[in-house]
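Here, each number is a calculation from the coordinates, and none is a lab measurement. Please read all numbers here as calculations on a predicted model, not as lab measurements. Cβ atoms are built from the backbone, for glycine too; each structure is taken alone.
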Structure P
Amino acid sequence: MKTAEIRQLSAQELAERLQAEEAQYTQMKLNHSITPLENPAQIKAARRTIAKMKTVLREIELNNQ
């Protein structure tokens, strides 16, 4: 997910998507430890997407203060 797409979401939607992404990331790591994924770069991409979401969410929080 690109940063521009993330910025278009509201704070509530972003928080929900972040929670879903974190759950998916955790599941992906667990599955990879048992049986290697076809594309382990997915783990890296998911981690970076989560970081982008957290950054934008924090920017929204700071702008509302």
Structure Q
Amino acid sequence: MAKRQTFADKAAKKAQTVDCPVCKEHFQYIRHVKAVKTESGAWKYKSRNMGVCKCNQKEVYG
């Protein structure tokens, strides 16, 4: 039988963070959704997870 995990155990875990090699800031991960028109004229949505930091914030948010 598995050990029950308490809230204190969850809060004590170290968060997995990735730093940007350029600006040394933590990435904030977002889901980027883009509308794309296909050859047949229909619209599709392409989505991907991406990390946003200080250096690429203007490119992602416009």
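One of P, Q was used to compute helix-only ellipticity at 222 nm (-39500 (n - 2.57) for each DSSP H run of 4 or more, over all residues; to 500), and the result was -27000. Which label is that? Only structure P yields this read-out. When FRET efficiency 1/(1 + (r/R0)^6) of positions 2 and 26 (r between Cβ atoms, R0 = 25 Å, to 0.05) is computed across structures P, Q, the figure 0.65 traces back to P. Which of the displayed structures (P, Q) returns the greatest value of volume of the Cα convex hull per residue in Å³ on calculation? When volume of the Cα convex hull per residue in Å³ is calculated for P, Q, structure Q comes out on top.
Here relative contact order in percent (Cα under 8 Å, 6 or more apart) was derived from just one of the structures P, Q, and that gives 51; the source is P. Here distance in nm of label points 7 Å out along Cα→Cβ at positions 10 and 42 has been calculated and equals 3.1, so which of P, Q was it run on? Among P, Q, the structure yielding 3.1 for distance in nm of label points 7 Å out along Cα→Cβ at positions 10 and 42 is P.
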